[in-house]
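So, here come the structures, one by one.
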Structure I
Amino acid sequence: MAALLEVKNLEAFYGPTRVLKGIGFEVAEGGITTLLGANGAGKTSTLRALSGLIRRTGEIRLAGQRIDGHSTEKIAALGMAHVPDGRGTLVNMTVEENLRVGAYLRRRKAEVDEGMERMFGYFPRLRERRQQQAGTLSGGEQQMLAISRALMQRPRLLLMDEPSFGLAPLIIREIFDIMRVVNRQEGVGILLVEQNVARALDLADHAWLLETGSTVISGTAKQLRDDAQIRRSYLGF
């Protein structure tokens, strides 16, 4: 399967501090890849570097096109959407207004309206809350909105940072089920950072393990899940 995202020798920096040390990995076209590792391993920094939110060097290709020199806005226009940790909804705007902001790359009103209907199909609760301010939603509803707003871009690749954080098990299951549907039905590739390692490996096709800013192990999700030594040494289950 062809690579949708190719990353080579990626380094990233917060000020003078280097937090990624030449990592490399791929996400297959239409695939789901998870980045695993302990806190501080560089997972969130990787997503931020890919999106152009922090200074980085190295080579990043999306669908064969180099994007490492592009701005965050240009990267989004080329097909990458980012759901950050903390969700990042516009709390003083309504659900509907948040979704329309997510569709800023769409020119035609009919296309925006169709996208909103798709999101309401995925998350019916958002339809019920469409005129409600985002800041008054529950944590689970805010995460649904953050995912939906990103999907309104019609991305080829969706970066997701800790989508289950702070959520109840039933809501987590609902969100992960929808992520699988989006991947299979719309062909959206997903790069997932997730604290719940077992759940991440259940969803993903492939996994890369980071340790202190470097990639140390990769394999299919099943290979990592079934390797007792990797589970004990790195994954904690």
Structure II
Amino acid sequence: MALILSLETSTDICSVALHKEGGLLSEVTIREEGGHSRMLPQLIEQVMRDSRKELRDLDAVSVSGGPGSYTGLRIGASTAKGLAFALEIPLISVDTLHAMAVQAWHSKPTATVVSMLDARRMEVFCEIFSPVGEVLEPIRSEILDEHSFSNWLSQSEVYFVGNANEKAKSVITNPKARFLDILPNASSVGEIAWRKFQDAHFEDVAYFTPNYLKEFRVLKSKKNPFAV
């Protein structure tokens, strides 16, 4: 009976969930900019306590692997790698944008979904998915304007999710554009992680790094297996 702990720290939201055989046991989510390093251990402890489980009971740990906030992703990845290494369990990485699309399909199962995360100014990180989960356009950065995603909007309704929706609404006025109030959370990360666990799709704990999408000049110690 696989027990998977999932972490979501790609934005100012800090979320932790625990799943057993794909079923959600507990989830705690808070929104506190800059508080991930302080709050994440507390949320992990709370989720385990609420589920009456111990860390030693875990069969895997999963983490939102980006794109997103550099600092948030680094904290989530470091925590997940530390747990995986200490407990000798698999590490699973989940595409942050895919996890938001999964949330959309819970209420709109036939939707074409554009998942977006705010980058800067009018720039977003985005990925487009078909109703059956196929990646129509892979992760990229996009400068939003009135023509953004027009090829998909010309074909059918498109559902936009993520924390870039407010600025997207200011320029994307196509009547086929639908905006859903969906942000990253750990339960959707865990939902995908369960499928990956069944397929034994694991990361190398020593070498895993999140998908920051943009390059950062970060010095990493070769002696530290938890460096990200």
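Work out which structure the value 2.2 belongs to, where distance in nm of label points 7 Å out along Cα→Cβ at positions 57 and 185 was derived from one of I, II.
Of the options listed, only II reproduces it.
Compare distance in nm of label points 7 Å out along Cα→Cβ at positions 33 and 97 across structures I, II and report the one with the greatest value.
For this comparison of distance in nm of label points 7 Å out along Cα→Cβ at positions 33 and 97, the top structure is I.
Of the structures I, II, report the one carrying the highest value of mean count of other Cβ atoms within 10 Å over residues 25-32.
Greatest value across I, II: structure I.
Quick one: relative contact order in percent (Cα under 8 Å, 6 or more apart) came out at 27 when computed from one of I, II, so which one is it?
I
FYI, it's all coordinate maths here, none of it is from the lab. None of these values were measured; they are calculated from a predicted model. Cβ atoms are built from the backbone, for glycine too; each structure is taken alone.
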